[in-house]
Structure I
Amino acid sequence: MLELYQFELSHYSEKVRFILDYKGLAYRKFEVTPGVGQIDLYRMSGQRQVPVLKDGSQVIADSTAIAEYLERQYPDRPLISTDPKLRGLTLLIEQWADESIGLNARKTLVGALNQSQSFRTAFLPSSVPDVVRNLIGAVPNEFLSVLGQGVGFGADTIKTATEAIKRDLASLCFLLYDQPYLVTDHPTLADFAVAGLSMYLKFPGGDYLDIPAALKDKGVPGIADVGIFEPFFSWRDRLYADYRKPLLGAPAGGSPNTINIE
């Protein structure tokens, strides 16, 4: 069985999970523990980032490389058209999604966590005591903004990223105005890249992710709850309903604390 080494809350991992589900491939998830787990991941893949796919003796890192491998090795339900123009457009949108939506959505999410106490506490598991939840929620937004400045997530950086995300979503709404998918009359790598990488902007409802219930169908204030972007999120929700498999009781394979490498 295919093995996916991931963070459950990684939007690049979500991109790969979408692709695996669309192709109908059985896989087992392994949750990488930040720090010690990434050392094990380096031993296996030569780098520390998720996602990493293991298929027998083959180890593939990076969501785009994984998509290309799956397309070659498991050609049923193709992700990329053989038509040169459609192929080029699919790959171009996928790369744009990685670089623009993927990177800017992360910065936008950090900004939302800094500014919204309710959104911040929604990330906490239900097992967290109320006293701890209240303490985390009560951390001054200004304090978090100062901390963000020190690690490259200052106010100007977040503002620029948020403006870029809004332009991206507006463009996607125009592209999807009179067509069901971004490139062809069926989903492609472009659709799954855009859908998966927008996870930080608004988490999907339903049981697709092993996340706190308070996060489901919630997202960045000023983006997830703005009517102008509703066509995009409605389109993405349809992709989830049609092609993403919900969890059955618990995430497949469980969530080990460390990676077991043979």
Structure II
Amino acid sequence: MKQSIPTLALLCMLLGITGPPVRADDYQVVTEEWPPYNYQENGQITGMTTEIVRAIMALTGDHFEILMLPSMRTTYLLNSRPKTIVYSLFRTPEREALYKWVGPIAEESIYPYQMADAQQPVNTLEQLHQAPRITTRQAGLIPDWLQARGFTNLDRSANSNQQLYRMLLAKRTDLIVGDTAAGVAYNSRQLDIPTGTLRQIPVELYRSALYIAFSHDCDDKVVHAWSSALDRLRQTGALARIIQRYDNPVEP
């Protein structure tokens, strides 16, 4: 059953979405701030996966609006609004049956980090469990995943990824976790953190592939068209070229 326009308008007001009224038959693409995959720069939504999504729509002929929201709101919209598409999302067993999936886009790992000159280097999972504090973002898959696996030393006080690095540099925490290696490299450049300042702890905490997720009511023809377009980007090398630009950025 389709939601009425007033219900959708009220939902948009609650989520802080502004702009033209949203119709129940409109597809909406939603993402969150998570560089280098999706982020805002000079008022524009950009990033590795954003470029891939735009390339897919160029092939399919779709002109869906892309909206950026906080992490918890993207998930809420995916679960509550008809015809919603969210990227970049880890495809987990818990999420598998909830959505329709297009991907994979990239295989990524999450490692913890500490200062390279830390007096007590951490090297094992046991040492991570025994650490006084591991700082993560307030919400999201990674802090929830760690907490569910017995980490009782999580400090979920950071409201952005860059705050994690600022806290570590200011010695307000000893360990941080929340970014892939590409994310660490991006944020280090943004914050002018010299190479060698941060140390990747050799414990892979999480590994999964990034996907585009569609709400279950999305037309299978649309999902198939996006999947075929992604395959075409992969076969022509366009996908690899986009990823390479973010994995090996040109330094200014």
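Every number here is computed from the coordinates shown, using simple stated rules; none is lab data. What you see is a predicted model, and the numbers here were worked out from it, not measured in a lab. Cβ atoms are built from the backbone, for glycine too; each structure is taken alone.
When helix-only ellipticity at 222 nm (-39500 (n - 2.57) for each DSSP H run of 4 or more, over all residues; to 500) is computed for each of I, II, which one produces -15000?
Going label by label, the one that fits is I.
With mean count of other Cβ atoms within 10 Å over residues 30-37 as the yardstick, tell me which of I, II scores highest.
Across I, II, mean count of other Cβ atoms within 10 Å over residues 30-37 peaks for II.
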